[in-house]
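Below, each structure is written out as C-alpha cells.
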Structure 1
Amino acid sequence: MTTTTQVRQAGFKDLIGDRTVRVLALCSLINSCAFFGMMPFLALYLADITSLPPAAIGAFTGSVALVGAVGALAGGAITDRAGAGSLLRAGLALYTLLAAALATVTAPVLVLPLIVCLGGALMLVGPSLKKLMSLAAGEGGELVFRIRFMTVSAGAALGPLAGAAAYSVSHRALFAVSAALFACCVLLVHARRDSLRALDVRVPPVRQGRWTWTHSLRDGRFRLVLVSAVLITLVFAQLESMIPLYLKAESGDRAPTLFAVVFAVHAVLGFAYQWPAAWLARRTTLPAQAGVGCTGFAAAFLCWGTSDGRLGVLLAGVLAWTVGEALLMPMADLVTHRLAPDAEKGAFFGALELRYLGFFAGPILGGALLDGGTWLYFGAMAALSFAAWPVLRSRSLGLGPGLGLEGR
C-alpha cells in the first residue's frame with residue numbers, strides 16, 4: 001500500500017534566504033562562468049597550436065564531457081564516502097591547477113592531456129555540488145535545482161563574453177581568467193567548509209561495499225529518470241550542433257549574426273522562464289509538465305524548419321524552445337533530489353551525469369538526418385522531441401503535482 005506524504009514546497013525566497021544555499025548558488029555561478037569562459041575557445045586554441053584535423057580536435061574537446069559523464073559514476077560514490085565538501089574543494093582546486101597550467105604551456109604534447117584532465121575535475125565538482133545543494137535545500141526544496149539551472153544559464157551567457165575578451169588579448173589571458181575564477185570558488189567553499197561539513201551525510205558502513213557505486217543504477221525509478229534525461233539531452237544537443245549548420249546553409253553570410261541573436265534571446269529567456277516554470281510545477285503533474293516541454297521542443301523544430309532564415313520565425317522557435325528547456329532540462333535533477341537517499345545523493349547525481357552522453361549521440365544522429373534533407377531532419381526531430389514523454393508518464397515513477405512522490 002502506498003501513502004502520499006504532503007511536504008511543504010520551499011519557494012525561491014525561502015531558498016535564497018538560506019546562507020548556505022546562497023553560497024553554493026554563487027559558487028555554481030562563478031564555476032559556470034569559469035568553465036564556459038574557456039570551453040568554447042578550446043577548439044580555436046587547438047587549431048592555432050596544432051595541425052590536428054577537425055575531427056581530432058572535436059574528439060579532444062568532447063573528451064571533457066565524456067570523461068566527466070562516465071567518471072561521475074565513480075566521482076559520485078567517492079563523494080558519498082569522502083564527503084561532498086572535501087570533493088568539491090578538490091575538484092575546484094584541480095580546475096584551478098589545470099587552467100593555470102594551460103595558461104603557461106603551449107606544447108601540444110602537454111596541452112592535449114591537460115584538456116582531457118578537465119573531465120576529471122568535472123566528475124568531482126558536478127556530483128558534490130549537486131549533493132550539497134540538495135542537502136542544503138532539504139525535503140521540499142526541489143526549486144534549488146531551478147536556481148542552479150539559472151546560475152548555469154547565466155554562466156553560459158557571461159562566460160563566453162569574458163572568454164572572448166580575454167582570448168582577443170592572448171590564450172594565456174583566456175586560461176588565466178578561468179584559473180582566477182576557479183580559485184575564487186576554492187576560497188569561497190573553503191571559507192564555508194564548517195557549514196558544508198555539517199550538511200554532509202556519508203554512506204553508513206552497512207551500505208559500503210565494492211559495488212555501492214552501482215546502487216543508483218539498480219533503482220528502477222531512477223533508471224526511468226536517466227533514460228528520459230538522455231533522450232532530452234539528445235534533442236537539446238541540436239541547438240548548438242545542427243541548427244547553426246542549417247542556418248549557414250539557409251542564410252549564408254547572415255548565419256553568424258542570426259545565430260548570435262538567437263543565442264542571446266535564448267540565454268535571457270532561459271533565465272527568466274524559471275519563475276513561470278516553477279509556478280506551473282506547483283499546479284500540475286510531472287507528466288503534464290513534460291508534455292508541455294516536449295511540445296515546446298517540437299514546435300521549435302517546426303518553426304525553424306519553415307523559417308527560411310526569417311528572424312521573426314526563428315525567434316518564435318526560440319520562445320517555444322526555451323519553454324521546453326525551462327521545464328525539461330532541470331527535471332531529472334528535481335526528481336533525483338526526491339528519489340535519492342541523503343547518504344547516497346552523490347552516487348545518484350553522479351550516475352545522472354550519464355545523461356550527457358546524449359550530447360554525443362545527438363549531433364551524430366542529427367547530422368545523419370540533416371544529410372537526408374531538411375524536412376526529414378526537422379520532422380524526425382519534432383517527433384523525437386516526444387520520446388521522453390512516455391517514460392515520464394510511467395506509473396512506476398509515482399509522481400504527482402509539484403513533483404510529489406507517492407509511496408516515498
Structure 2
Amino acid sequence: MGDLGTYIPIVLALTLAKDLDLGTTLIFTGIYNAVTGAVYGVPMPVQPMKSIAAVAISSTAEEFGIPEIMAAGICTGGILFVLGISGLMQFVFNVIPLSVVRGIQLSQGLAFAMSAVKYVRKEQNFSKSKSVGDRPWFGLDGLVLALACVLFIVLVNGDGEQEEGEEEERNGSRRRWVWIRKVVSNVPSALLIFLLGVVLAFIRKPSIVHDIKFGPSKIKLVRMDKEAWKNGFLKGTIPQLPLSVLNSVVAVCKLSHDLFPEKKFSATSVSMTVGLMNMVGCWFGAMPTCHGAGGLAGQYKFGGRSGGCVALLGVAKLMLGLVLGGSLVGIMEKFPVGVLGALLLFAGIELAMAARDMSTKGDAFVMLVCTAVSLGTNAAIGFVAGIVLYVVLWMRNYGRVKPTGLPLQIDQHP
C-alpha cells in the first residue's frame with residue numbers, strides 16, 4: 001500500500017478531470033504490478049507519469065485530452081525503450097547529476113501541492129479546468145471535511161520519519177505510547193481517505209447503487225489523430241522524458257541498490273520495462289505509468305521487502321477492474337474534490353521531500369535553479385538549465401578539488 005498515496009490522487013484527478021477509463025487503468029496497472037514484482041523481486045511501484053498528469057490536469061479537454069495523454073505516454077515509452085535496448089540508459093544513469101534529479105522532483109512535487117491547495121480552497125469545473133468559486137465551509141464536500149482529512153493524514157503519518165528503536169529502549173515508561181504511535185503510523189491513511197471519499201460519493205448520490213453493473217469496462221483502442229500526436233509529444237513527452245529518465249529509472253535504480261543490495265538489475269532493464277508498459281497499455285486508454293523513487297520508498301516504509309507485496313496489490317487492482325470496472329466512473333463523478341485535494345497535497349509533498357538529501361551548497365544551488373526554471377517554464381528546460389549550471393560549476397572549480405572526483409559528484413548522494 002506504500003505507493004497508493006501518489007497513485008490514488010493522480011488517478012482520481014485524471015478520472016474526474018479528463019474522463020480517464022479507471023477500470024481499464026486498474027486492469028493494466030494491476031498486470032504491471034504483478035509482472036514487475038515477479039521480474040525484479042523488489043516492491044517496484046507502478047505510478048502515474050506525473051508531468052503528463054500535471055499538463056493534463058492544468059489544461060482543458062480540448063487542449064490536452066485522452067488522445068493527447070495516450071500519445072504522450074506512447075512516445076515517452078518508445079523513447080525509453082530505445083534508450084534501454086541500445087544501452088544508452090546505462091550511460092545516462094552513470095553521468096546525470098543527482099542534484100538535477102532532485103530539482104525536477106522538487107518542481108513536480110511543488111506543482112502538485114499547489115494544485116492540491118487549489119482543489120481544497122476552490123470548487124472545480126474539471127471540464128473547463130478552472131476554479132468556479134470558494135468552497136463552502138460545511139457539507140459533504142466542504143472545506144472543513146478537506147481540512148479534517150489533511151489533519152488525519154498528518155496525525156497518522158507525521159512527517160514521514162520512522163520511529164527510532166533506541167528511544168523505545170531508553171524510555172521504558174513510554175514504551176506503550178511509542179508502540180501506539182508505531183501502530184498508527186502503519187495505518188494506510190491514503191487508502192482510508194479514499195474509502196471515505198467513496199462512501200461520501202454514495203451518500204451524495206444514493207442512486208449510484210442502482211447503476212452498479214458487474215464486469216469490466218469495455219476495452220477499446222484510443223483514436224489519436226495527427227494533432228493529438230503532435231500536442232502529446234510537445235506538451236507531454238518533452239517535459240515528461242527528463243523526469244522519467246531521472247526519477248523512474250536513475251533514482252529508482254540508485255534507491256533500490258541502497259535498500260536491496262542483494263537484488264541486481266540494471267537501468268537498461270528498468271527503462272525497457274517502463275517503455276513496454278506504455279507502448280502496450282496506452283493504446284487501450286490505460287494511464288501512462290512509470291516507476292518512481294518515492295513509491296519505492298513508500299513501499300519500503302510500510303514493510304515491503306519483496307516483489308510479492310506489489311504482486312498482491314496488482315491482483316487486487318486487477319480484480320477490482322474486472323468486477324466493477326464499468327461502474328467506477330459513475331462513482332468517481334461524485335467523489336469529493338476537497339478530499340482529492342487532501343490526498344494530492346501529500347502526494348506532492350512526498351515527491352518534493354526527496355530533495356532533502358542535497359547536503360552541500362553546490363548541490364542545493366543546482367537543484368534550486370533547476371526547480372525554479374522548471375516551475376517557470378517546464379521540466380525539459382529546467383533539466384537543461386540544471387545540466388548547464390552543473391557543468392559551468394564543474395569547470396569553475398576544476399583544479400581546486402581532488403582529481404578523483406567532480407565538485408558535485410553524483411555518487412556522494414546515494
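Bear in mind that the values in this text are calculations on the coordinates, not laboratory data. Computed from a predicted model, the values in this text were never measured in an experiment. Cβ atoms are built from the backbone, for glycine too; each structure is taken alone.
Assign the value 40, calculated as relative contact order in percent (Cα under 8 Å, 6 or more apart), to the correct structure from 1, 2. The value was obtained from structure 2.
Any idea which of 1, 2 comes out highest on distance in nm of label points 7 Å out along Cα→Cβ at positions 274 and 290?
By distance in nm of label points 7 Å out along Cα→Cβ at positions 274 and 290, the leading structure of 1, 2 is 1.
Could you figure out which one of 1, 2 the value 20.8, 65 for Rg and Dmax of the Cα atoms in Å was computed from? Let's see the in-between values first.
Values: 1: 20.8, 65; 2: 21.2, 74.
Considering all the candidates, the number was obtained from 1.
Assuming 2.3 is distance in nm of label points 7 Å out along Cα→Cβ at positions 66 and 322 as calculated from a single structure, say which of 1, 2 it is. Source structure for this number: 2.
Taking -25000 as the value of helix-only ellipticity at 222 nm (-39500 (n - 2.57) for each DSSP H run of 4 or more, over all residues; to 500) derived from one of the structures shown (1, 2), identify that structure. Structure of origin is 1.
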